[in-house]
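**Student:** Structures are listed in the sections that come next.
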Structure 1
Amino acid sequence: MAVALNSVGANNYSPLQTAETAKPPQSGGVLSVALRGKPTHLNSAIQSGIYTCFPGAQIFAFLLRVNNNWEYQPYLAEKWEVSADGLSVTFHLRSGVTFHDGKPLTSEDVAFSIMTIQKYHPFSGMLAPVGKVDTPDPLTAVIRLKQPHPALLTALASPLTPILPKHVYGDGQDMKTHPANLKPVGSGPFRFVSFNDSEIVLEKYSGFFLPGRPYLDKLLIKIMEIPVIPIAFETGIVHLDGFTEAADLRNQMLILETNRVEYGGYEGIGGLIWLAFNLRKPPLNDIRVRRAFAYTIDRDFLAKAVYGDKGKVATGPISSKSPFYSDNVNKYPVNTALANKLLDEAGYPRNDKGIRFTLTLCQETSLHSGAREYVQSVLSRKLGVEIKTVDFDKFGDWAKFVSNGEFELTLDTVYNWGDPVIGVHRTYSSRNIRPGVIWSNTQGYSNPVVDELMDKAGTEMDIARRKSLYAEFQKQVVEDLPVYWLYQLPHGTIHHRNLMGVKNASVWGLVFPFTDVYWSK
């Protein structure tokens, strides 16, 4: 969702009030949260993904917050103003904010963080229009833009733009391998305690800048595989699991008497599952091969098989929840006769065993097993394309393999993150082909027409014109098929019935600061 830049911040923080938060919150207690994979590190300024961003949203603070009505709220910045020409935004920081090591947070930290994110984050377009950040005094930061940026405030109100302590991360060491990535220092509601293969431990920061927050004493982030989560709920090892897919809710019987299930709060995520192609490698560099795959995979069947009545096809790069979504694209209706004809024309006849060629599909072991089995089966049965699979037990190993361009096919979960500038451009921009950076343009896709459409849409302040540009963008990208979008993710949250402050607390799913989460008893 894009919200206009012509906003001025209020001076007070006002958490969302719901029926469940009507009673006075109680302080204290420990919350255990399931995390479905181990992050490579905890610095969300240079790494996206839920595994990093969930703990990052607790350790670090960002300039703004956004509630579930898409209203910007103060966080580190108590107020802000946008210039008449939209090319500068002035943020007035709260006084007295400190990092977890006791050092004060100033505008120098804001400037350092903005430029660090611009340089290192996989979503390079998110802050690309930023020319510089002025710091006229310790509590004032002025972001100067080279061009209009309609998604700026949305980006700065997300967990993708944490404010780092310059005195820690600006010491000249390589940001990608900085030791503080594994032992982070932030200014968020919880401070880092420990991180190992099975658990991330965070504890309440007593010097947090919002009075009386957080309510919880400690967060235990339990790193575990999906099949283990139901048992962990039954035995009380975990109390909360977010980004839970409908299939998990149905198939793994997570709905216990002690739990609640919520489907709201994910409006800004726009999660999609896709089959990604490495366009550098034959035969996938041939559009006829990619289109043959598209005309063979029955997305409607797959979405319903995985998610039942909540299953919904992904028709292109933008989620149907986005105001910029357009369905005026090639839907690739199932047509196996045409698909086989395309492969014949591309010069890939069947051999005496009926096989045209062999490809390798890689993924994380515990993810997308249903989609993998279907894709493997249907391409073999209908097209004579043999699909071998490679599973990675660790996220970091899969990410390295894919980001370095070693893969042929991979199934992946990718998020829109509120505005196409933030979470969509990064996949399709030819300027974002960055070896070693996961969730950049790992496919190696390049189309000057698409680049131009994104450039125009990313600077257009008129909402109607932006929608028109993104409609053309979607139409062109779907014709090119750098990935094949399979289905959308109907995410939900499972939590203990006595846990409050979780329901509809954000648009980012569970990736929000747990300042107002508490135990009712």
Structure 2
Amino acid sequence: MMRAWTWAVLLASLGAMPAAAAVRLGVEEATFTLNGRPAFLVGMSYYGGLAAPREAVERDLDDLAARGFNWVRLWVTWAAHGNNVSAVDAAGGPREPFLAHLEWLVQEADRRGLVVDVTFSRGNGAVADEPLLATHAAHLRAVETIARVLKPYRNVYIDVANERNIKDRRHVSLAEVRELRDRIKAVDPDRLVTASHAGDLSRQDVAAYVGECRLDFLSPHRPRRADSPGQTAEKTRECLAWAREAGRVVPVHYQEPFRRDFSKWQPQALDFLIDARQAREGGAAGWCLHNGSPKGDGPGPRRSFDLRADRGRLFDQLDGQEHAAADRVGPLVSATSKTWLALQDGRWYLNGAVTFPGAPAEGLLMNVRMVNATFEDRNDATRQGGFDADRNTDAFIARIPDYVAHGVRAFTLCLQGGMPGYEKARNSAFEADGSLRPQYLARVQRVIEAADEAGAAVILGCTYQRQDQVLRDEAAVRAAVANAARWVRQRGYAHVALEIANEYPHG
């Protein structure tokens, strides 16, 4: 049998660019809104984006939008690797051509439905030999400069001080944070403002940010350790509870989690997925696939930290683990299923945990083949009288908890059934052109959702060799597979893997 493919495998062929849009970012209690509708922000670091050529930016933004990302994080005070592309000068005034490039990038992001995080940092020796915005006065002028230029665009929020609590040249006091926030609000009262915090937040931190500073949302940069992904949901719930105690619930936004090449711990794609899913399940409002240069400027891609033409655009600098996470994270955090399935290094994971830990079957996906749980026969010559397709499906669904209790972790279904095909039964979820049949899918949906409730996955076969006569030609076969993948994604089933064809070499 052909190996199962995860449901995101056809992402590139299914991604559709959103229409030109004017995006309005807002906040409703603990949630971000886009054009008035609740939205979870899924983003990627794009720190040195003001160094990137326009063609590279356009391609990166297209790739992000196609994968379900809806925001990027961009610094307007950035001078890493000896390349100062800051949009403001040392006194906080406009600095061209980078300010114009910023405005253009915001417009391009807006056209694709993306939000732009515009981040400031004071005196950051980590990104420049000489401190940027060394004084509070310069910092105030800088946020006002950017607020005025970007006022027409509603797809922007501003981080007034990256990791403002670090006690070096980056440090910005709480009183100064409030002044920076107020300076922006005086120019643009509806602009969302935050100030990011290095490390997990305490109860006192939350109270200060939502009370004294009156920030629109919280932006903690959680610790970069191997145990961090598994703690994110709990830490999010803590922050939300403390904000409620402080009298004002605001979103918790993870704009800079861990990344690769930062320490001895090298997070894998699965770690990013666990962290993002935990953020969503814990009630966070957004999450970022963070990326950057190797610590200490060692060998390797600089990623978002250096996007000059000779370094390459961001998606060309990401490594395999980052690409795997980028392909999956958007659909994962928007999924409706409680259960989610992942495959890494030949081992299966359910909800971020390897299957059957410590057992001989560790990492295996123990499944039973139930391809006729959704069986029907549209062939008048072979259809048996008295057979009820819905009753057949319901009888199987009733036994799913028993299967799971005995160690089954997945069920194999097929949109064209199994063995009865040899007896000329017509059993297919597809019409001749590869379009989907709603009546058949209704039964498949019931099984998939019952498996989800029981904490099990589904391996969903698309085509079966003895039903190929249903699909009239090669184009119909391709359409059938694409339609099935699209249906799974649109339903938000993160616990479903796709099998394109059963025993495909059959003639």
Structure 3
Amino acid sequence: MLHHHTQPSSFRQRISLTMMASWAWEVWQWMAYLLATILFATLLVRHFKRRRMVALINKLPGPEGLPLLGNSLQVTVDNAELFKLIIQFCQYGEVMKLWFGPDPLVILSSPRAAEAVLSSSRHIEKSHDYHYLHSWLGTGLLTSSGSKWHSRRKLLTPAFHFKILEDCLEVFDRQATLLVDRLRPRADGQPFDILSHIALCTLDIICEAAMGHVINAQNEEDSEYVKKIKKINYLMQRRMTVIWEQPSLLYWLLGLARQRDECLSVLHNFSKETITNRRKINQQNVDEKSDKKQRLAFLDILLEYSGGTKGLSDEDIREEVDTFMFEGHDTTAAAISWSLFLLGHHPEIQAKVHEELDAILTSPDQPLGIAELRQMKYTENCIKEALRLLPSVPYLGRVLSEDLNICGNVIPAHTNVLISIYMIHRDPVQFPDPEKFDPNRFLPENTRKRHPYAYIPFSAGPRNCIGQKFALLEEKAVLGRLLRQYSVVSEIKPLDIKLLGELILRPRGGNLVRLLPRH
């Protein structure tokens, strides 16, 4: 009896297993069909989106490219030639396109084209090139986007309140006076590169103003920190323009990743130690109830926002301090250097600056405070005109978050856009005879009628430069001290200068000038 009952039970089990296998197979088939359908639909949508993107971009003027490669072979790796090439490309129109393989780049070169992007709070994401700065700056104010950028911008704006900027003037004046003293042996009429000296001065200023830390770069330019700052600036800016250094694997194989990491180890550790030490000093002053007035550094403002669940972490603070160091060092050095370059070619304009400074600073040791800087109207207009002709940052990069109509052209979402500040500042409608160096362009009666996006050396719109007032005060202080003491003659002719198309506009080989003492 037991044998007769086992056989049907085994048979039923086999049928059950067969049915389960069949059912499982059907489920897998349906899943495969579903996945294939989803994949096909996704590819189809991407195909039509790409077709639409290509069709829209190809409506724009631009140089003819090669199949698959686009305009890649037309772009040189020489930064001076690259800068000239971008200027030539802008002749195609205020909105033009290039193709780099499958990826388009749209270049904007008119005030109204720039306004379409910069005035919007939607298109605030920086272009892909800025990603190479993340290893140094993290996602601070310069490189962040979205809600993080909005919250950081709101948080950091009070750090640039005028009273805090006014407290920095003593640092500006002291370091500018040191620069004047250090240049005295050079004031013998022989040509030398003044940019390298100015860069050390602005590094001293930004370190003390940002971190409350005196690094004495002008007297100790061979210190490890100063050398690493110079090296990381070179590495970062080079990677943003040299195509084969951009893939991470190639960057590592070339040994450049190791050089970068060596620099970052020194710089990050320096910033972290400075944060720790500054916090201890501040806490010690609180514990001792010290009445001694201490000048607030940018770092002190950040430390006030630290701690708690919503406060800034030490890493957040390091990002912002390093960002301020990066943005406030080379840019101001370039602006001061270019001002001297142009004044050195226009002695009649330089004479007016000398006249203004002599009237304001009646003695060489007179402190340069806010009252004196406010009187330097003509000097300020010279700086502004220098920033028009030779902006410290020659172009900006953005990624469009959604389709955008620019001057009647629909530019699709996710397109990389390059805004040529250099060319916008040469709009003949906004600036008649645009190559002429004319500080009177910035008299009030001449600026009122100008397009609001015709002059954007500090960018414009919601993502403009948060430190522009700081920068202009610093530039006036340093330039004022230099020209109170010296006359400058530029050695390189304007037509012979080779502009390097990097993140910061600088001359190849430096800015060669001759200095002559005035007193």
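No value in this document is a laboratory result; all are computed from the given coordinates. As the structure is a computational prediction, the values presented were derived from the model and not from experiment. Cβ atoms are built from the backbone, for glycine too; each structure is taken alone.
**Student:** From which structure (1, 2, 3) was distance in nm of label points 7 Å out along Cα→Cβ at positions 87 and 215 calculated, if the value obtained is 4.7? Intermediate values should be presented prior to the final figure.
**Tutor:** Numbers: 1: 4.7; 2: 2.0; 3: 3.2.
It traces back to 1.
**Student:** Assuming -10000 is helix-only ellipticity at 222 nm (-39500 (n - 2.57) for each DSSP H run of 4 or more, over all residues; to 500) as calculated from a single structure, say which of 1, 2, 3 it is.
**Tutor:** Details: 1: -7000; 2: -10000; 3: -17000.
Answer for the origin of the read-out: 2.
**Student:** Out of 1, 2, 3, which structure matches 23, 56, 20, 1 when P(r) over Cα pairs in 20 Å bins from 0, in percent is calculated? Please report the intermediate quantities before stating the final value.
**Tutor:** On the way: 1: 23, 56, 20, 1; 2: 22, 48, 24, 5, 0; 3: 19, 49, 21, 6, 4, 1, 0.
Working through the options, I get structure 1.
**Student:** Please compute distance in nm of label points 7 Å out along Cα→Cβ at positions 351 and 487 for structures 1, 2, 3 and give me the label with the greatest value. The partial results should precede the final answer.
**Tutor:** Values: 1: 3.4; 2: 2.8; 3: 0.9.
If we compare distance in nm of label points 7 Å out along Cα→Cβ at positions 351 and 487 over 1, 2, 3, the biggest value is for 1.
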